[in-house]
1. Kindly point out which one of P, Q the value 0.95 was derived from, the read-out being FRET efficiency 1/(1 + (r/R0)^6) of positions 173 and 229 (r between Cβ atoms, R0 = 25 Å, to 0.05).
2. Once relative contact order in percent (Cα under 8 Å, 6 or more apart) is calculated for every structure in P, Q, which label goes with the largest value?
3. If mean projected area of the Cα convex hull in nm² is calculated from each of P, Q, which structure is the one that comes out at 23.3?
4. If we compute distance in nm of label points 7 Å out along Cα→Cβ at positions 69 and 357 for structures P, Q, which one ends up with the highest value?
5. With helix-only ellipticity at 222 nm (-39500 (n - 2.57) for each DSSP H run of 4 or more, over all residues; to 500) coming out at -23500, pick the structure among P, Q it was computed from.
Structure P
């Protein structure tokens, strides 16, 4: 297996080719960037942050990618069922996430080592293997709700424009064909892939802006909004448990496959030691702030428009689309909502396929673009059958699957904790004193919170299953 060693520049070039959204940086521009960052490190805080804004990227891209069906559905159901009471969930989930990702960025940028080989060498091959396997399994499991949401959105959108009666399995098959065709473009047409990804990103954030418009144009109790950021667990309503939505919201903020790809995206951009301060700022300004804002707007907009409509687990996409329909009209508002949900699902579907192919390339040493590597990208494909089994849970299927995937996160946390404490790995860059304590405590707290949140929910679901 190629994961057990690091072959230097040749492997790095291969990794760059294997990452979506990243191409090898221009050496001259990269050196100029490093020189600018060294100057900014000596500048006052305000000027430093203003300078960092020109370079942020990986954090923002991670924020755009994680804003998928898990976040959308947990936020929309939270607002539609519990009003403003669960506003605290998504910001807390992302805050814990960027604490972990801050540790990951420090490790990666200090050593320049790829995460799977580093974890294999310094934390144990079994743990690195578990991390890689969990990322693949999570990608497969998460594929089911993406197709469920995409199929329901496509069928509903077709009905809005006069093509009523399109079966959800037919819609899911259309999405499957498109996803397979798109995945085959990676490594062949970088320009077309960038255009497609930017289109999806702009569509998703366009929906977020429309949700902001909904908040502005509907009655918002800002006092209740402020109280919604204080943690609470309201009682079950409409057959939906608030604890399920809390766990799903925490798990949706940062997925284990996202944690695996993030350090590679840093290396693919050519980032190194000079970028460590930028990386921390990037996670705050490019990831925490946009994600917390987007998820909060979803909750508030849903609370303002759907809370009295009795939304349940079996709510159709058209019902949830009323979040935009109330201020934009029942047809055009719901149609735009359908397109936004479809874009979220499509972006996540392609990410999951790329993740599986990338893990295969890294772990087994498969050449990027080879037949075996592309076949591994198709591992999540069975997810397109989701409407056949869970079609009535068009959006809600994202909740239990996100909870299941959240249970895998502690695997990554343990691996990064071991790396954080390894002097052999980090050398003089191993944080000490207050900074070292905060980093270690952050990893431990994030792990404990996820275990404490996921554990009781999974036990309760198992008890129901066998009770």
Structure Q
């Protein structure tokens, strides 16, 4: 096998600066959204350094894009070319607000396809693999990109739209599927159906589950649960967004760490309150600039995703003097791209403050998934009073006994983790909803 070489930090930075200048020149010439936005900020394409870019160029927010599409329906003014140049239309799921419509040119689509191929390659996908895409093909961009990227890699691909969970499981066995693409929640649901239908997933040929759409792929307890249910198959996490495309892939050498594809994105991590850059090891909001999606670009886009760039591991630094950003040593996988500890840690808009304690859905899931007796759960947020309250409903697996004990142990785990009393109610098996796409487990009462 030929040796693979990855670009150094200095090479990545040089390429990013060149692409940023090209992108600014293109959007300033014909993109009405950014022409107006940048005129007010006196932005030109003549940025001297990456730091100069971050200092001079204003953020773009989702609310700005939403308002632009409302004012100029249906697509807004963030289009660099005439409408006839666009061939793809997708939209966001709307799980965190108003859905956004997004158009792509063939050039932008090819750029995102290359990024998705990098996700597949990092997951170990080769031409010999057979992939099942276990979701219905709707308007969400990730389905189409993942499928078309795999076909271009000459993999045998099976679209799972329109099939029941049982039919998808039979397809996995009948066709010798080796890789399944789905959400973490649906990976658990497929395993649940397999148990109901007496299908032994350990006898399938599935070696990898490529998951996204939820933080579960980087939550240790959820990963472990899925891998156990699937007979030891590896869970491979990544993340992306309709408005920016595929962004990260799991480090092949360190599960739970996501690398940002910095050949395609200029990434920054800021304090959500001040907008200032945070130091490595400090949690902040991920800000992205799409370097190759000129047809419908986003420049310094505040994603709302909370992440933490890892500190350089001193055990991998032969010379303490090599600690600057451009000279940091590569990851154990050989890459020098930005590494995010724990993947996507949460979102700026999904944190709940309960009696003065900040609670993120991912932290709640980490606790619940550590209990193998829990098949599904739902979190109720009661905020009619001055202080918000949480209540958790859990559905045990069919074979689990001791429901009262299970609820008590979960309540104790919440108390230890958050110093909060969270009532836990056990409901009969089959009571709580199941999800194929992004799970909606948090509800307000």
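Derivation of every value follows stated rules applied to the coordinates shown; laboratory data play no part. This one's a predicted model, so the numbers in the text were calculated from it and none came from an experiment. Cβ atoms are built from the backbone, for glycine too; each structure is taken alone.
1. Clearly, the read-out refers to Q.
2. P
3. Of the structures listed, the value fits Q.
4. Q
5. P
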